[in-house]
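*Asks:* Please find the structures below.
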Structure I
Amino acid sequence: MKINLSRILFLLCSPLFLMAQEEMTLEKAISIGLENNYNIKIAETNIAIAENNDSWAVAGSGVTVDLNGSFNNNIIENNNPASFIRGAFYSGSLGAALDANWVVYNGGRIAVSKEILEKAVDQQKLNKLSDIQDLLREIYQNYYAVIYQQAQESVLSSILETSRDRLAYEQTKKEFGSSNSFNLLQFENAIVTDSINVISQSQAINIAQRQLYSSLELIGPQNYKFTESLSVYDETIDAEALKQTLSEENFTLKSLAMLANVNRLNTKITKSNRKPTLRLNGALGFTENAFKIFDDNPNTGDPFPLQLGNQINLGINALFNWRLYDGGARNIELQNAKLQEEIDQLSILQAQAQLNDQLDILISNYNNQLNLLQLTENQVSLARRNIEMTEDRFKAGLVTSLDFRAVQNQFLQAASARINAIYSLIQTKIEIDYLVGVFGE
């Protein structure tokens, strides 16, 4: 089956087709991604849970009140000759009680527990920001992958158009007897090869778009157009400023600092275990009792009646506890907690050094890629001049169709190298922004 690429391109560029398409920009992709992402929605729910837990009640402060009820029934056969009551009898009770407990003082553990709950809220908020940062990185990478593949297709399409122009020119020459079938065959073969490359590149664009839509949680076929061109700004990288930003905004360092803060609070709890505790307990209860002997009264010969009685009790109690000695276990726990704080600080310093090394490598790569881009710009300029000169020489019959094709391939390689250099710069800048923690700013 013969594929009419011109017809396909015409349909793709027709006003009717374009009217049905909505433009996809980077800002729009970010907006859709932030709205649809499930990880962010889960993170928001986790924040709500942590905020619900951030209360004095959960921390252990406040009074607890319990309502207790009991209903007891017992039938007893007592054959003990020394017992005051012998024989079979029934004993039962129905009661209810209110018990209240209040931890007046426990060495400051309640206040520290409240601080830990507050840190849990901060941790969940940090997790959400980290998820957003990860999502932005993914969107940036996938979005520019689409733009990159489109730029490659543009180069391939320009090569195809040049091959078509040369074939038309060669056909005209043949009509006047100044060309031959061999030259026509070379250009026809070049058109087939270029057409295959364009179609393959269109498939690469489609794959890149699907990857972007997947990261945006867009389900089903989409009909967006991407109009942005692949380009970079002339930006100077300030290494010292980036390192300062990294130390303040990097999410790895923030997470380690958060963990260090929680461990410092754990040290406070360990210290509070060495202090006394004081609890108050109050109780109000009512009990109705029943008692009946199944034998007859030996004095009257009548059955013993059911005896009822009740009891009301009210009490307030205080419990004081202070463990004076435990064999040194609490001292060991405190020493371990302080050592853990030292480990936390060392971990932060280690991570800081490693992240700075990563940043240095990325900055070095970025500067090298800038130099490479400048070289590829020069290479493209030379290749374009070469193809223009070769075209003139080809028309004058000074070079063959194979020579012209070789120059075409040189231009294709140079243009592709330039696109790769730009794309590498964009990807490296994305990694720099992600590393320092201010992605997209």
Structure II
Amino acid sequence: MLSGAVVRVRDPNRRDDANRVKVPMDLLTVNDQPGRLPPSYYAAVSGPPPTFPALAGEISCDVCVVGGGFTGLSTALRLAERGYHVVLLEAHCVGFGASGRNGGQVGQGHRVDQDVLEKALGREDAHAAWRLAAEAVEEVCRLCALPEVDTLFHPGVIFANHRARDVAATHAYVEELRDEYGYGQIHALDQAEMRATINSPAYYGGMLDLGSGHINPLRLAHGLARLAGAAGARIFERSRVSALHKGAPVRVVTEVGSVRADYVVLGCNGYLGDLNRRVADRVMPINNYIIATEPLTPDQQEQVIKNNYAVADSKFVINYFRFSEDNRLLFGGGESYSYRFPSDIGEKVRRPMVKIFPQLRDARIDYAWGGVLGITINRTPHFERIAGNIMSMSGYSGHGVALAVFAGRLAAEAIAGQAERFDLMAKMAPPPFFGGPALRMPLLTLAMLWFSLRDRL
């Protein structure tokens, strides 16, 4: 969910030849062309995107939203529905970032298990957080059925254990969700059941969640933009934020214009840059990559995954995969230690795909793309009031399709004076990365190398 903000970080692979000092790299443009939807399978099949003008001059509004991904678009929609005068600023085009490039898996719950949340929040708030996340999935299902979105929600996501010793804990978690949370749509899978569903020797068991599912995320992002515009929100693309001046009103400055707003909502994920150091210290951008194979025949599909389920495995450097509506395997995976995309994304992701599915060794790769997501150190999202009239929501850590969409409803509730559910999410409060932006990438690189090695043990 790339933001409308100016973002500069230090690239460890780039130095100035004259003085050997590292020079800034712009994450919004280092891998992509300004103002253009990046090429991907989703961009190829999702139809013409909605288009909006660039901001020019000075305007005023009740709420200015920064970022045209799920968080920003849903915030603009829900506030406009309440009668607020809303302006949304996006640096490139709506759906440009992770919202339009991700794996499309819509998961129940949170990125961390409920027992982790119970320790952090207490039992009552952990149960409330579960209910909130379940409502988020329901909201995505409703949105997908609207004519402005018109994308199918395919039920079923499998969590696959790549180590036999972890299966018992997964099955115990299934029982916990059934007994303690009353969630009956989740089922334990033993090794034989897993192999019968996913035709790979890589997995030893896991669980099947029929309340989760998968979608085309770019169609959802574009549909949210259409809905927000129809509700009265003013959306500006190619309108990159260069400064944010606190006050009453807040002044949001772009390269050729500015917005004065009573409230500002930042939906910038890992791309907040210098707009707020506190958020940037807690939400870190990392790259991830996806490929789409050639269309497979029905027989070939049955030899890979049955029942059109999506899959995410238990590795720290996670593999995730599912079928598209035109029968391609969409496979995501591969760690990254630089903010620059690799020169051959297709080959980078083919390697883990073939390890899991040797039968696809000769499958043609038709699409390969990269994207950036925002993670937090404890993998809980970061919701915070930066000031009395500025709030930020980001850091979904790979679990944002439902929660980022639902974040817009929580922001609208909070601005309208009912902040209980926003404040519940804010209680998750991820700590800052040690050393802030300067050290977090080197430390994450070391962590990813360590966990990647541990994944093989």
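Computed from the coordinates by the stated procedures, all read-outs in this text should not be read as laboratory data. All values reported here derive from a predicted model rather than from experimental measurement. Cβ atoms are built from the backbone, for glycine too; each structure is taken alone.
*Asks:* For which of I, II does mean count of other Cβ atoms within 10 Å over residues 292-299, calculated from the coordinates, equal 11.6?
*Replies:* Details: I: 11.6; II: 15.1.
Comparing all candidates, it corresponds to I.
*Asks:* Also: Using helix-only ellipticity at 222 nm (-39500 (n - 2.57) for each DSSP H run of 4 or more, over all residues; to 500) as the calculated read-out, with -10000 as its value, let me know the right label among I, II. Walk me through the intermediate numbers first.
*Replies:* Details: I: -23000; II: -10000.
This value belongs to structure II.
*Asks:* For mean projected area of the Cα convex hull in nm², which of I, II scores largest? Don't skip to the end; give the middle numbers.
*Replies:* Details: I: 42.2; II: 21.0.
If we compare mean projected area of the Cα convex hull in nm² over I, II, the biggest value is for I.
*Asks:* Okay, next question. State the single structure among I, II that was used to calculate P(r) over Cα pairs in 10 Å bins from 0, in percent, for residues 348-411 alone, giving 17, 31, 24, 18, 8, 2. Don't skip to the end; give the middle numbers.
*Replies:* Details: I: 20, 25, 17, 14, 12, 8, 3, 0; II: 17, 31, 24, 18, 8, 2.
This figure was derived from II.
*Asks:* 181 is what came out when volume of the Cα convex hull per residue in Å³, for residues 212-355 alone was calculated for one structure; which of I, II is it?
*Replies:* Details: I: 383; II: 181.
Of the structures listed, the value fits II.
*Asks:* Given that FRET efficiency 1/(1 + (r/R0)^6) of positions 92 and 324 (r between Cβ atoms, R0 = 30 Å, to 0.05), derived from a single structure, equals 0.05, which label among I, II identifies that structure?
*Replies:* Computing FRET efficiency 1/(1 + (r/R0)^6) of positions 92 and 324 (r between Cβ atoms, R0 = 30 Å, to 0.05) on every structure in I, II gives 0.05 only for I.
*Asks:* Ranked on distance in nm of label points 7 Å out along Cα→Cβ at positions 60 and 76, which label among I, II comes first with the largest value? Numbers along the way, then the final one.
*Replies:* Working: I: 4.1; II: 2.2.
The maximum falls on structure I.
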